[in-house]
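Bear in mind these aren't lab numbers, they're just calculated from the coordinates by the rules spelled out. Quick caveat: nothing in here was measured; it's all calculated off a predicted structure. Cβ atoms are built from the backbone, for glycine too; each structure is taken alone.
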Structure P
Amino acid sequence: MFYIEVQLEKDGKVTDVKLAHLGEAPVVCEDLVQHLRMKNYDDFGKTLEDLSNLYKIPGNSEMRAKGYLALQALEKDLYSMYLLDRNSYEH
């Protein structure tokens, strides 16, 4: 349902951590980069656990994919509503 790509230099230094959800293009996740650069493996693991929990939807992978897409659409709608509400106070 998602994957994480950790890019390292030859000396082992973390250069990038990319996260991709369900068919989306990978994007750099600065929080994960910082956790690994600071050797904060507990927080890195917690973030991975939180990502995994996003997909704890009953059913097969198709149902989980639909659930994720529905949550993603809801997030976009809520953000649009926030922007509309914020703009109404500015005018």
Structure Q
Amino acid sequence: MFAWYRQVRSAFATPTPVWIAMALLAGGLIAFVKADLACFHEIWAGLLIALSLAVRREGKWIEAVAIGLIALLIRETAALYVVIMA
């Protein structure tokens, strides 16, 4: 969540849209709250893809690629994300 806060903070001039975006992000992180969803590998691959997008920066792409490849190891449907980002 901190990685997305860092990305969103630089995109908006006022703090109100940043807090709205963080509230929406908190809804997307429901997998960390509901223990029943922890066994679905699609959720973990999706969360890793979101983290990969959040850590990507100009000139610093190796971390994003590594996290994207981890998502690909968990679920093969993340291959589309890896191919598009390549």
Structure R
Amino acid sequence: KLVGGLYGVSIGRTFFGESMFHTVSNASKVAFVHLVERLKRWDFDIIDCQQSTPHMARFGAVDISRKKFLDILRYSVEKPSIVGNWNK
């Protein structure tokens, strides 16, 4: 039974988070922690969570300048993308 999760898009080694959802409290947080661990193993450079919120700050998200973001992005999107089913 699906109780929570998140989705997004990856290009190169950048993950762009789009939305989190849950039907059971904190289920999306568990999914996010699992995703972060997987992205670390795959050497992702950054997760773009789009907005600075207290929720994302609890996970260690920090604001960075637009210049720094674009510098990281320029480097990261040139790396090979992870394709296929990420549920493996």
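Using distance in nm of label points 7 Å out along Cα→Cβ at positions 1 and 25 as the calculated read-out, with 0.9 as its value, let me know the right label among P, Q, R. Considering all the candidates, the number was obtained from Q.
Taking relative contact order in percent (Cα under 8 Å, 6 or more apart) as the criterion, the top-ranked structure out of P, Q, R is R, with the highest value.
Out of P, Q, R, choose the structure whose coordinates give helix-only ellipticity at 222 nm (-39500 (n - 2.57) for each DSSP H run of 4 or more, over all residues; to 500) equal to -19000 when calculated. Traced to structure P. Could you figure out which one of P, Q, R the value 1.09 for Rg/Rh (Cα atoms, Kirkwood Rh) was computed from? Going through each structure in turn, the value belongs to P.
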